[in-house]
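Please treat every number below as a calculation from the coordinates, not as lab data. It should be emphasised that the depicted structure is a prediction, and the values quoted were computed from it without experimental measurement. Cβ atoms are built from the backbone, for glycine too; each structure is taken alone.
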Structure I
Amino acid sequence: MIVIATGKVKKTLNVVIAALLSLALALVVGGIVIEATGESAWETYAVLFRGAFVGKSNVSESLIKASILMLTGLSFAFVAKCGLINIGAEGQLYIGAACSTVVGIYWTFLPGPLHMAAALVAGFAGGAFWGGISGFLKARFNANEIITSLMLNYIAILFVSYLAGGPIQDKSQTFPFSYRVADSARLPGVLSGTRLHAGIFIALLCVFLYWFYYRFTFRGFRMRVIGQNRKCAEYAGYNVKKNMFVAMLIGGGFAGLGGALEILGVQGRLFENFSAGYGFDGIAASLLAGNHPVGLIFTSVLFGGLANGGNMIQMFTNVSGTLVSVVQSLVIILVIMKIFDKLPKITDIIRPKAPTLNR
């Protein structure tokens, strides 16, 4: 194959095109299902698109969801670079949200900016602690991180339910809600008339840091080597167990920060089942992006828009909002199957290989 610019550019283009083709095929299959139920696929997708990306309010809601998906996606992507699989983003998000809520409620002795910063740091630390449990079990006992991180999700969700209905419950509320976090800990809004907050910039900064860490730092290089070949890394003298533990710490921290954004930027208090599956949707966004930082931004916006548009489908059509989950699942299945990898690469179509002369 002839490279258009660089090998990395060509690889990125092919990944993007495969993802777009997977999305298109998933939409076609979803459209067939809609038509089979007697509804109009065209009208349904029009409502989905308008609910996701038309109007200031709809766009802002999509970006709010996208900011959390970027962080939960980073929790998967960061760990994946080190050769591990983190399925615990949902639980890490819950623990991060709980820690930021506690700081936001009780640390009112801090001035405004410091209080907000402390709540955000607490969210990151809580998620890092929860991810570090799986990292420790992997490093110390070689326990499968997929199983441990998945099981910890349920513990985290139940623990948050206990907190919201017990130690930090607002006694003036009938339902299990925590007290409201102080205004000094809340994230500032960035677009008047909407709920869009500064968390979108925090998420973008984290994506940049993820790219910079793995691209330009020696620690990131070591983790990439470990992810590609652990035996080679051990032969080079790298501490594989330590780096796997650190990867799970940082990955969990990203998801915990996502939980902090949801509480400090949107909800304002902790309650049961506050997450709309952000942890698992973030994993899907990262898989679709191939763990690429720029791709993760776009897939997070896409999935955030689909989630917001799915609410509109539920309200304005007779089609179930679970259609969005079907489309997302189909996209991920098609990406994992790599069915489009067998097609001619777009980079070869644009600039085909030069013919050779027979001598």
Structure II
Amino acid sequence: MSVLARYVAREQLRLLALCLGGLAAVHFVVDMLDNLRGLLARGVPWDAVGEHFLLGIPRIVAEVVPFAFLVATVLALGTLSARSEVIAMRAAGFSVHRIALPLLGIGLLASLVLGWAGLSFVPRANALAERVLTLPGGGPGNALFLRDSIWFRAGHDTVYGVRTSDPAARVLQGVRILETDGDGRVVRLTTARSMVYGRKQWILKDGRVIEPGGDDVRIVRFDTRPAPLDRPPEALGEVQVREAELSYARLSRYASRLSADGYDATRYKVELAARLSYPFACLVMVLVAIPHGLTSPRGRGIARGLGVSLVVAGAYWLLHSLALALGKTGTLPPQAAAWASVAVFAAYGMYRLLSVRQ
């Protein structure tokens, strides 16, 4: 690495540390204020609350690091421009692309590291953060994701298994109900394609009831049947797959098996695609920041850089969230929804960079 590359990279990394720490701290405080009262109201002790928030730090860092790169790169180049160092570099024969190369290299490296973390490390930390709240002394918890199904107990003798759920839509799909006697033996197994809540009652649809009895097994098929569950959908908030807590490999297997069994796995496919696309926001943010930093007016580089960073970050997050929402409703294909914001801002950054006078 040349002296110029090391100098520019050092300026970017110095500001990156400050920006990443500041943004992560703000995000951490906002997240804590939003959730602290609810956790304490559930009776979660303070030590479990503290461990929960500490385990959430990897997720917070992963979410803000692309925008930290955006702000740091704009400020680094704005500072160099304010000290006339960019003019000196270009007068010495260094092109804009030569100045930008080390910054893009660091952005690419950060994207690869963030991608690795998002595939395994961050989901593991998210799962541990939630598990703290369900351990003895950590608060109530009644749902378990095991073998591609969500399992929860309703009463002392009934266990429910659900392949996928949407409490907001009041629908559970791929339902299995195991009813046991006092000795723990299964006395009735009910399976249903779906279970829908309406008129203050859950209704099973397209299923069958299996009752073992001595040497015979009685099987009764049904189109609709009342379910023994007496909880409303609002009480089933935890009975759903938390994508953020599953590694990429496990979520991919779950989505594939759902699709193979005929269930809608669109939201999980969008999440999988987003885990591959979002890390490249680091590289894209650097690409967008370079022309803005190089063209900042002398004397107003920092103020203008912060303003530009705020606008770009807000626009990126808005487009990213909108595209994912459209993908989860099936309006956009999963890959298009996940990569839309990356592609749009990469094209914008390339256009701006090529427009800068050499």
Structure III
Amino acid sequence: MPAPTQNRLLFIDSIRGIAAVLVLFQHSYEYFFREQVEEIGHSVFHFGQAGVVAFFLVSGYIIPFSLERSSSLTSFFIHRIFRIYPLYLVILLINLLLVYSGIDHMEGEVNPFHILFTHLFFVQEYLAGNWSLNLVVGSWTLFIEAIWYLIAAILFRFRLSHQMIINLAILGFLILTIASVVLHIRLPLGRMGMLLHCVMGLHFYRRSQHLISSKSFIAYALALGVVQLAGLLVAYGYFSSDHFTAGCIMTSWTGAYALFLVFYVWNQTGNQFWDSVLAYLGSISYSLYLSHFTCIILMDFVLGKTVSGFMATLFLTVLVSHFSYRLIEKPGIAFGKRITMKSSDA
């Protein structure tokens, strides 16, 4: 089965870099200038949504590639665990210390056992009461990401055809969308739709391997897009949302797809400038994503909700991410590789 080379996948880092900056910018400016920009993020365009969708498109593309390169499913999951958890647990500990120090403020009882249990499984935003205290902002995406890992592993294990995968994804999401309308229950189609973005990323990956024709690629991409649009209109149009309008979600998700498509096409035509700032930001994108809200809290404490606080947050987040990538992420990834190498040699 042909697969893109490592060099040909460097365009993914550029998308990751931009996506991480979009999330950083969104959370920073809405935190420091909420009154001035809240309506834009609600009704017009939400940079954070665009960044998150771009992340899931990338995950849909790269996880099948990782599975195909792994010696076993056990090896794959070990790599994922040591890719995600070291930095995540450090950020969790730092944020817990900020709460106990009084720098950050949390409503409700801070129960360390509850916090550790819920954060280990990324379920804190999905539970109620004191179980719902969230110390790692944005970790809801890691829960969906973990589900995608499981789905991709199952697909890899049973070797379902690509056509079957796409058909099941379309049918499943369509059933959920129709059920939401018929039962008049606002299902979380926005978050469930993130898995459909992963499937779209997978679709692009299979096309890059030349396993599907251009005609089939376009046809299925349009079908996925139509189903996704239907779910979007139900979740944010038929039902109302306190966070976003249907128009805002539509423009934000379209922006994410445009970002992914531009870099995908650029990569496929061989135009590479991956040894650039974007590639660097891509390499530290996970650190940017996890650490940025901690930096926001610190700069708000030091400088308040000012322009200086906003600018300092951007600078501090990049600086912290640079060192957390080198000192935490890279050693964690290397340790995971050593474990899998030892197990394969045993």
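Some notes on this structure:
- Top of I, II, III by volume of the Cα convex hull per residue in Å³, largest first: I
- The maximum of mean count of other Cβ atoms within 10 Å over residues 88-95 over structures I, II, III, that is, the highest value, falls on I.
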